[in-house]
Structure 1
Amino acid sequence: MIELAIDIEGLAFAWSGGEPVLDVPQFQVRRGESVFLRGPSGSGKSTLLGVISGVLAPGRGRIGVLGSDLGRLTGAERDSYRAAHIGLVFQMFNLLPYLSVLDNVLLPARFSAVRRQRARPDAESEARRLLAELGIPAATVTGRPATELSVGQQQRVAVARALLGRPELVIADEPTSALDSDTRDAFLRLLMAECAAAGATLLFVSHDTALGTQFDRRLSIAEINLAEPHREPA
């Protein structure tokens, strides 16, 4: 029997008063699989990731994530579940402007004992290693707010935060949009290596179709989402 990290059936989602953004009869991702999801702006990619990560509640349907149905959880329960089990790279990074680079990366360990215990050898050492491998200068790690870094550096900090504590599912929404080609390639090598070492599942959204060759499976959002494309809220 194939063990699934993501098992969606009959998913529907619409913003209040709007047309349906998602109509997904079925979508499954195996544990340990890496999946590349492509599609134009407004096609529902970011909304789908929001539902799978528990940031958004579905209108209807079963949202199985790592064996739990997120549709049956309260908002607070979804937040707790995400903190413990899901590493999420937001499209807009969502770094806290009043925290240092290191403290932003350490947030999953602050919010979840599970992530803190899974960090090797400890949360701070793992955070510093991830930042170094992503090319963030050691001098910037504790000395300044994360939002004072360049856009590309902020994106890499967001990725380090998502990987901290070896989450079982990593969800990345356009994580290479602000990276140059050399930094992008180094980032992808690290991402794949970290997910492989942890046995984690990876769901990766990007407009850059050239990246798809490095994944186990590639698909278009149109293959799973039957709703008509339209612009999603920013």
Structure 2
Amino acid sequence: MDLVSFTLCLLRNSTQRKHVFRWLRSLRKDYLLKTKQPWLVFDVIDFLNSLPLEGKRVFEYGSGGSTLFWLNHGAECISIEHNQDWYKLMHPLFEGMDKIDYRLVLPEPAMDKEASDIADPNLYLSEDNKLLGLNLKNYVCQIDSFPDDFFDIVLIDGRARPACIMHSVTKVKIGGMLILDNSDRDYYLSQTRCCLSSFQEKKFRGAIPTNPLWSATTIFTKTRNS
């Protein structure tokens, strides 16, 4: 959809028209990094801005504006990145900050070259064509070194998301949140929804910064240990 058509769609939508000027501003170059905003549905950004995040423990798969957002709100953040070029771009932005553990974890050759089911969390695969034949197990398993019930927030906005869900659920504390971006992609949950039986789910659908697209972000809040 072109920019004019999408702007008109926003104006016609009773729940999303409030974001129209904000969305137009987001078209500026490097908007998310300059404003320290996560690349999530606008309504989720507003929800997160309403939370007391000072001192919270956050783990995220995929770095960027979200990393700067957590740090700007006083949270402690472990951020896992698979893309070396993006890591090199982001790393200087964190110089002098003591609440960030920023890790580059590169993909590795897949053990099973025939495996192709990107929905299977046990295969650690990505739909990204640039990562065909590669395995993201080491990337996903970075969270395993932390105790169960340790994180207030886990944001899954990187690669191999079904596997990230599987490994993250026990690491979220009761009352904490697992945030899954682009949750309108059915395969993320087709084989992992069973892992989330101890979570309550709230799905936000709407506009996102920088692109003329509708998307969905789902927040799973942990109510008990399974």
Structure 3
Amino acid sequence: MSFENYFPIWDKLTDLQQEHIRSAVISKSVKKGAIIHSGTTDCNGLILLKSGQLRAFIVSEEGREVTLFRLLDLDICLLSASCMFNSISFDVTVEAEKDTEFYLIPTEAYRSVMAESAALSNYTNELMAARFSEVMWLIEQIMWKSLDKRVATFLLEESALEGSEMLTITHESIANHIGTHREVVTRMLHYMQNEKMVSLSRGQVTIINKELLEKLRNS
């Protein structure tokens, strides 16, 4: 499919506005592990995923990571054009979790069209509100939910995302996603293994009793 088929409100733009974006958009592909955006000084443009998976995360002064949200097929990442938004003042990194293909809409082209298109401006505000809700949900998880529930939630969500109960993932990666230390995650996973919820092997976590994990998450 062409870019026009991926962009949700394409038919609400005028012909000139469409041409402005069409002439500027760039098609890119990156390998798993590539850093696509890093920090507030990196402002290449908006990312619209064709296929693959991206992770947006922040890093503390101590070097601890925490995942803000994932981006999947047809998702749009506004934070890669954070210079458009004066209210965004924290450094966000966007990394490819899988081989990924995406469209990049350069910041100036998007900003120019948004300035004259109420439809695009409203759509952008809706996207920002949705991302803000995701971040607020994350803060709620970190502040109010115990670690065992957070690990259980992550494993169940990861299983749904991958379509498998066998997850190829390290303890350190889990810790980075939920914003804690690897040693803490390792202890929790061993507890879950002892309780017959998961089985562990090198670089892999397999869910063996989904019902017990769900019960822990919802307790």
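Numerical summary
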| quantity | calculated |
| --- | --- |
| Highest-scoring label, criterion being mean count of other Cβ atoms within 10 Å over residues 50-57, among 1, 2, 3 | 1 |
| Which of 1, 2, 3 leads on Rg/Rh (Cα atoms, Kirkwood Rh), for residues 114-193 alone, largest value | 3 |
| Among 1, 2, 3, structure where helix-only ellipticity at 222 nm (-39500 (n - 2.57) for each DSSP H run of 4 or more, over all residues; to 500) as derived comes to -6500 | 2 |
| Mean count of other Cβ atoms within 10 Å over residues 58-65 derived as 19.2 - corresponding label from 1, 2, 3 | 1 |
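Readers should treat all values here as calculations from the given coordinates under stated rules, not as data from a laboratory. Since the model is a prediction, treat every value here as computed from it, not as a measurement. Cβ atoms are built from the backbone, for glycine too; each structure is taken alone.
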